[in-house]
Structure 1
Amino acid sequence: ARRILLVDSGQWYYDSQTAPYRAALQDLNLAYDQWPIYNPIHEVPTLDDLRPYDAVLWSAPKDSPGLINAGTVISHYLGLGKDLFISGQNVGGFDGGSLAEAWWSTAMRGQYLDQLLPEPGLTITGRGDSIFSGLTLNLNSGDAAHNQDSLDVVAPGINSFTSTS
């Protein structure tokens with residue numbers, strides 16, 4: 001079985017958003033470990049901490065790995081061929097902005113474009129030529145966390161994988 005780690009960097013500013021991830025993992029009957037970051041100086045996971053896991057789910061509601069000096073750790077983890085799913089409304093701005101982290105620009109091949117203040121009823125739709133084709137997300141509605149108040153506009157970088165085949 002795949003080993004999964006759920007990292008919660010929202011804990012250090014009292015804004016954890018891992019409940020939906022925990023519920024989804026439990027609904028799928030997937031075992032996982034948790035790594036709450038209560039102190040962004042002393043409790044950030046190292047590469048040795050992440051190495052045993054096949055996949056890391058990193059919840060960064062209003063921060064990013066680079067903001068807490070974990071960008072190099074993420075770069076090396078991805079360099080091992082491991083899987084990362086990361087969420088957070090400002091991850092692109094913090095780690096893909098003018099001082100882009102290597103994990104963002106090289107490993108993920110992401111391109112940060114701009115900040116967006118969401119309007120009521122904002123809908124995000126996946127690009128037709130991407131693996132997100134046909135996916136529609138309604139922000140701040142239904143069962144959303146209702147905390148999307150500053151969004152990053154991002155795009156795949158040059159030579160990024162966007163094909164569904």
Structure 2
Amino acid sequence: MARQKLVLTYEDYLKMPDDRTRKQIIGGDLFVTAAPSPLHQRVVVELTSILHAHAREHGLGTVLVAPVDVVLSQIDVVQPDIVFVAAANRHIIGAAAVQGVPDLVVEVLSPSTLKLDREHKMDLYAGAGIPEYWIVDPDSRTAEIYRLAQDAYRLER
């Protein structure tokens with residue numbers, strides 16, 4: 001008899017213990033990663049500061065930083081490093097989570113999240129309709145900016 005795959009939901013996620021690991025559910029599968037490195041966090045803080053100042057100065061929207069749950073569906077719950085929600089979409093920011101599609105997500109690469117960020121999350125974010133996805137690599141000091149074109153991301157040049 002074949003075993004059925006266990007599909008985790010947002011409700012299951014909420015019941016998980018807080019053990020200081022970063023948990024995310026993509027397609028009902030659980031992904032657990034270690035705490036980010038100091039370099040990773042410095043890059044996140046610097047980029048968040050710049051984005052927040054720009055968004056605030058121009059009244060563009062809200063910048064949030066991990067850990068914040070972004071619930072894209074009942075089986076897709078992620079914690080991007082940085083999330084931007086445009087002013088027109090602020091209603092998706094709830095008391096406990098972002099419930100819906102943000103306008104921009106940013107992931108800062110770590111050795112433990114490379115495949116997750118470049119494959120699983122890229123597919124998830126495109127499928128969810130997130131208009132823009134940035135991948136920042138602290139080691140190479142580069143940022144890749146992807147914009148959604150139909151249902152797939154296109155790397156901006």
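Thinking only about Kirkwood radius over Cα pairs in Å, for residues 22-69 alone, which of 1, 2 has the largest value? The maximum falls on structure 2.
Structures 1, 2 were compared on mean count of other Cβ atoms within 10 Å over residues 78-85, and the highest value belongs to 2. Computed over structures 1, 2, distance in nm of label points 7 Å out along Cα→Cβ at positions 14 and 134 reaches its largest value in 1.
Assign the value 11.0, calculated as mean count of other Cβ atoms within 10 Å over residues 118-125, to the correct structure from 1, 2. Provide the component values of the computation, followed by the final result.
Details: 1: 11.0; 2: 17.9.
Attributed to the structure labelled 1.
One of 1, 2 was used to compute helix-only ellipticity at 222 nm (-39500 (n - 2.57) for each DSSP H run of 4 or more, over all residues; to 500), and the answer was -4000. Which one was it?
Numbers: 1: -4000; 2: -7000.
Derived from 1, not from the others.
No lab work stands behind these numbers, since they all come straight from the coordinates. Treat the numbers as computed from the prediction; the structure is a model and nothing was measured. Cβ atoms are built from the backbone, for glycine too; each structure is taken alone.
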